[in-house]
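**Q** Multiple structures follow.
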Structure P
Amino acid sequence: MDLRAIAMGLTFALIWSSAFTSARIIVADASPLFSLALRFLISGVLGVMIARAMGQSWNLTRNQWRATILFGICQNALYLGLNFYAMQTVEASVAAIIASTMPLLVALAGWLMFGDKLRPLGVLGLFAGFAGVALIMSSRISAGVDMFGVALCGAGALALTFATLAVRGATSGGNFMMVVGLQMLVGSAALFLAAPIFETIYIHPTLPLALAFIYTTLFPGLLATLIWFLLLDRIGAIRAATFHFLNPVFGVTIAAILLGEKLGAMDAVGVAVTTLGILAVQISRQGAQGSKAST
């Protein structure tokens, strides 16, 4: 992995992890599904306009269209939609921790359902990762966390896991910015349909809302997604997913700094265990991938 890929991965992890904090700020003053649909509409239009200015084409490959639709629905509408809705009652740090289980869920599903090789280090990492999450959630449950919100975050993580497994090898073919823009528009359309059904639409204009909305639209919404697609194309899904091990640390730290969310001793231990578990799983998967390629 070269220095450029490392820089891209670190930047992606930092921006992606910050999205939970900015989302928490947004849902304090606006209905979650409608505000997220509006964010995706703006991000999508900007993405398509930038793609056209870069000379990129609407003519995507069959796999790219499949990835665009699946990610638009599963990542944008379901994963982020459920997380935004949940963060009306769930802290940003809790949502970030649950979301960080995605690489663990991908590795577990690949191992159990697709026969992917997972070395002993990876198996140990799976147990450690889920144990760390359980440790954190046990302390939060005893503190009275909203279990419905936790369930929504969990369902969102499963939706993103499904999308990640379903679009294996679908990032080739170029036109990355066009893919990013179009999948934002797919998510926007789905959320605009869902918003009036599941919530009362409202917006209370405030400066924190405006700043958080602009930031979320441009950075986690557009820039981080583009970096992720470029990173997938540069080093592949297995290596790129390694950077997810930073999400628990970044997500909890940013929420603590900007929102003042408390981080107890049990939380700190759980975050450390989860982070090491995710890293162990990704290192194991890289080793298994390398062994498979050499045979």
Structure Q
Amino acid sequence: MTETVRVAVPRKGRPLEAVLERFAAVAGATDLADDVSSTLRYEKAITKGEAEADRDVYKRLAAYSDLSDPTRPEYTLLRDDREGMPRRIVFDSATVVAEGKTVELVGREEPFRALRTHEFGLGFDSADLVLEEVVTLGEEGLGSLADVNARIDPRDTDVRVVSGLGDTVYHTLLATPGTVPPGTELDRAFVSGYTGPLCISPRYERLVEAVLGTRALDDVTFVYPDPGTEEEAAIADAGLGVYLTMTGSTARDHGLVVGENLFPSETVLMENADETGAAAEQLRAELIGADLETAIRP
């Protein structure tokens, strides 16, 4: 009997789409990727009030999850954290055949933690969560995904980052023109010599400490956006900050200078080697094949 490889994946959003695109590339699962992505984008629009549903959530869920057809994806309901906590349809599971192996993609709210507790050998999650949870802080900062594994204490977790999927936005330095003297680069070296407030999202405090390094933050005070305030506007008030950017256009609309891209916020393939057998190892190799991303793990 062919061994089934179970892989933990996000339930929604950009990270899940990146995973599905990777399986479309290595296993030809294009129809699955298109089906799940379009369904979840529609459901997100309903949850945000940008689209009106033609039937209630339970009827939509029943229509999406056809248990009589094993090739169809399954979905489930979660409470969204928006006001009123509306029910939201999210990904639950799907089966893919990759190079003769049956791969079961299993949705988890936090796949990284599912690997940490040895529920899975392989999984995908945001690189941010790894930094927020297990990367050891040091005086020097991190410059790339390749630096992450060296900062993971093996006594803390058996999980390691294998490769990124390329769905990259960046944690980027942003500042007002008055904060950065003319002719000065807005980069890590600038932060090392800076004294004053640095505006960040509260959830990214440990991540920013890991990326910039504790030495650079000796004279820095973290401040946070008020509820309901756009991060770019809060950074403009503080003078200097770190926020996720793709093109930097929104930051420039707020009059901000876009500086160094500090660290990629990217979906990554992770492995708990204690839970991977031969089939999982083969799948890992296929997922990081030479025609795709280059592995950061030897």
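Values quoted throughout were computed directly from the atomic coordinates according to the rules given, and no laboratory measurement underlies them. Every value quoted in this text rests on a predicted model; they were computed, and no experiment measured them. Cβ atoms are built from the backbone, for glycine too; each structure is taken alone.
**Q** Given a value of 3.8 for distance in nm of label points 7 Å out along Cα→Cβ at positions 73 and 137, point me to the structure among P, Q it was derived from.
**A** Q
**Q** Here distance in nm of label points 7 Å out along Cα→Cβ at positions 57 and 89 has been calculated and equals 1.2, so which of P, Q was it run on?
**A** Considering all the candidates, the number was obtained from Q.
**Q** Compare relative contact order in percent (Cα under 8 Å, 6 or more apart) across structures P, Q and report the one with the greatest value.
**A** Evaluating relative contact order in percent (Cα under 8 Å, 6 or more apart) on every structure, the highest lands on P.
**Q** Oh, and also: Tell me which structure, out of P, Q, gives 2.0 once distance in nm of label points 7 Å out along Cα→Cβ at positions 113 and 161 is calculated.
**A** Traced to structure Q.
**Q** Can you rank P, Q by mean count of other Cβ atoms within 10 Å over residues 41-48 and just name the one with the largest value?
**A** That would be structure P.
**Q** When FRET efficiency 1/(1 + (r/R0)^6) of positions 129 and 217 (r between Cβ atoms, R0 = 35 Å, to 0.05) is compared over structures P, Q, which one is greatest?
**A** When FRET efficiency 1/(1 + (r/R0)^6) of positions 129 and 217 (r between Cβ atoms, R0 = 35 Å, to 0.05) is calculated for P, Q, structure Q comes out on top.
**Q** Can I ask one more? With Kirkwood radius over Cα pairs in Å, for residues 177-232 alone derived from the coordinates and found to be 13.0, which of P, Q does the value describe?
**A** The value was obtained from structure P.
**Q** Using the calculated result -8500 for helix-only ellipticity at 222 nm (-39500 (n - 2.57) for each DSSP H run of 4 or more, over all residues; to 500), pick out the matching structure from P, Q.
**A** Only structure Q yields this read-out.
**Q** Tell me which structure, out of P, Q, gives 0.45 once FRET efficiency 1/(1 + (r/R0)^6) of positions 193 and 249 (r between Cβ atoms, R0 = 35 Å, to 0.05) is calculated.
**A** P
**Q** Have a look at P, Q and say which one yields 0.96 for Rg/Rh (Cα atoms, Kirkwood Rh), as calculated.
**A** Computed on structure P.
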